[in-house]
1. Out of I, II, which structure matches 3.4 when distance in nm of label points 7 Å out along Cα→Cβ at positions 35 and 195 is calculated?
2. To which of I, II does the computed value -6500 (helix-only ellipticity at 222 nm (-39500 (n - 2.57) for each DSSP H run of 4 or more, over all residues; to 500)) belong?
3. Identify the structure, out of I, II, from whose coordinates semi-axes √(5λ) of the Cα gyration tensor in Å was calculated to give 24, 22, 18.
4. Compute FRET efficiency 1/(1 + (r/R0)^6) of positions 99 and 115 (r between Cβ atoms, R0 = 35 Å, to 0.05) for each of I, II and report the one that scores greatest.
5. Quick one: FRET efficiency 1/(1 + (r/R0)^6) of positions 83 and 147 (r between Cβ atoms, R0 = 30 Å, to 0.05) came out at 0.55 when computed from one of I, II, so which one is it?
6. Quick check for you: by relative contact order in percent (Cα under 8 Å, 6 or more apart), which of I, II is greatest?
Structure I
Amino acid sequence: MHDHSDITAVLLAGGLGTRLKPVVSDKPKILADICDRPFVTFLLDQLVLADIKDVVLCTGYMADQVYEKLGDVYKSLKLTYSKEDTPLDTGGALRLALPHIKSNFALVMNGDSFINVKFAGYIDWFVKNKCSASMLLAFVSDTRRFGKVLVDESGRVISFKEKGSNSNSGWINAGAYLIKKSLIETIPEETPFSLERDFFPKLVEQGLCGFKFEGDFIDIGTPKTFALAEDFFLSI
């Protein structure tokens with residue numbers, strides 16, 4: 001078992017949440033109320049269970065609200081903030097947070113999706129397989145909204161299929177990554193840069209790992225999926 005207490009977790013929470021605006025217009029997505037609590041607290045509780053201590057919140061849009069709500073401590077977690085002044089996308093936001101990452105690899109999470117997984121097992125798998133970068137994969141019945149990730153028998157990602165290309169079942173990017181700090185250093189500074197479009201596709205040739213997990217998954221990024229969130233969390 002790897003000691004998880006020294007790993008820095010990074011929560012990507014700076015997006016504009018444009019698609020969700022019709023139902024959540026007065027706050028950033030991660031503070032959207034679900035079961036009478038901010039969505040982000042479900043993610044933070046997962047990190048508490050994984051025995052992680054340090055969390056960096058990458059904020060941007062309505063950043064002040066996030067700090068006002070969460071402050072510097074959440075249960076056993078120490079919270080640090082990395083605020084972008086102009087939108088940098090997921091990769092740019094992660095690169096901006098680099099000075100706050102204390103471990104030699106980071107657990108990086110999208111702030112608008114949740115997969116019911118124990119992160120401790122994911123981290124142990126990453127260390128055991130000597131990966132440099134990996135993505136957590138969820139199995140869904142319709143991949144159209146997400147795009148599909150193809151993985152070989154050894155757990156290596158072979159390719160990505162674009163969103164909307166077909167409607168059958170398959171593995172998708174569940175928005176939780178383990179990435180070595182040395183790879184984060186290769187992301188250009190102060191430049192809009194996407195992990196999904198610019199970073200991971202280039203790593204396929206270098207042995208990008210995919211951790212398949214058949215657990216419950218939800219992305220709250222649209223009014224339709226947000227409406228399902230309360231029942232989702234009550235069911236798990």
Structure II
Amino acid sequence: MKKILYIILLLNIFSLQNINAQDNDYGFWSSLNFKKDISKKLSTSLSGEFRTRDKLNSIDRYNAKVNLSYDVLPFLKASFDYKYIYKKELSEITKKNNYIPSYWSPSHSFRFSLQGKYEWNDFEFSLRERYQHNYQSSLSVEKYDLETGERKDNEYIDADSDNLIRSRFKVEWNIKKKHYKPFVSYELFNKLSSLNLKKSRFKLGIEYKINKHNSFDFYYCNQNYKDNLNEHILGVSYNIKF
């Protein structure tokens with residue numbers, strides 16, 4: 001287990017070396033997840049999530065997700081999910097010296113995943129490959145003259161989309177006769193158009209089972225972006241299984 005943790009930590013350090021002069025931010029993520037087994041191989045889930053940023057001082061987004069998963073083989077799972085994202089965009093100053101206040105932006109994410117797993121003693125190793133398509137709706141937002149404060153015609157923001165390939169390696173430690181399960185994961189987000197790294201995500205946490213239907217996840221997450229942003233996140237998830 002120690003060797004695996006060292007490898008993942010080294011990978012995270014190497015990714016950090018490619019991101020210079022980063023700005024550090026701190027946030028908190030919380031989510032509520034519901035899961036239902038439809039059959040032995042088919043399951044569905046519904047979840048809602050809340051995120052903060054700017055050193056916990058402002059809301060980042062609200063997410064809602066629905067998922068459908070199918071066990072293709074005992075060691076291979078396929079899944080599809082849709083996520084609705086309602087994100088608060090930061091205020092900005094345009095090249096023409098106009099001011100656009102912060103505003104809420106809706107977007108949609110469609111994702112297909114294949115995940116393989118391998119069990120060894122008390123450890124479970126998994127590798128997940130995910131294709132993700134993001135679509136951000138067009139918007140018309142308020143705009144003001146920066147010097148006079150005069151209201152101007154709204155700024156029109158075109159719709160936008162992108163495609164990502166996400167690769168995640170995860171290790172879980174199933175400690176016998178314990179209600180908790182430590183886990184660690186490392187994930188790369190690559191743009192499909194150029195195969196350039198967009199960001200990396202390192203997560204270290206623990207799952208605590210209250211009973212067979214209820215559990216909590218507590219974790220620390222570090223996200224490193226290529227646009228010089230380094231995020232430190234504390235998170236908690238409450239999971240309910242029917």
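The numbers here are math on the coordinates, done by the rules we state, and not lab data. Please read these numbers as outputs of a predicted model, since none were measured by experiment. Cβ atoms are built from the backbone, for glycine too; each structure is taken alone.
1. II
2. I
3. Checking each candidate, the match is I.
4. I
5. I
6. Evaluating relative contact order in percent (Cα under 8 Å, 6 or more apart) on every structure, the highest lands on I.
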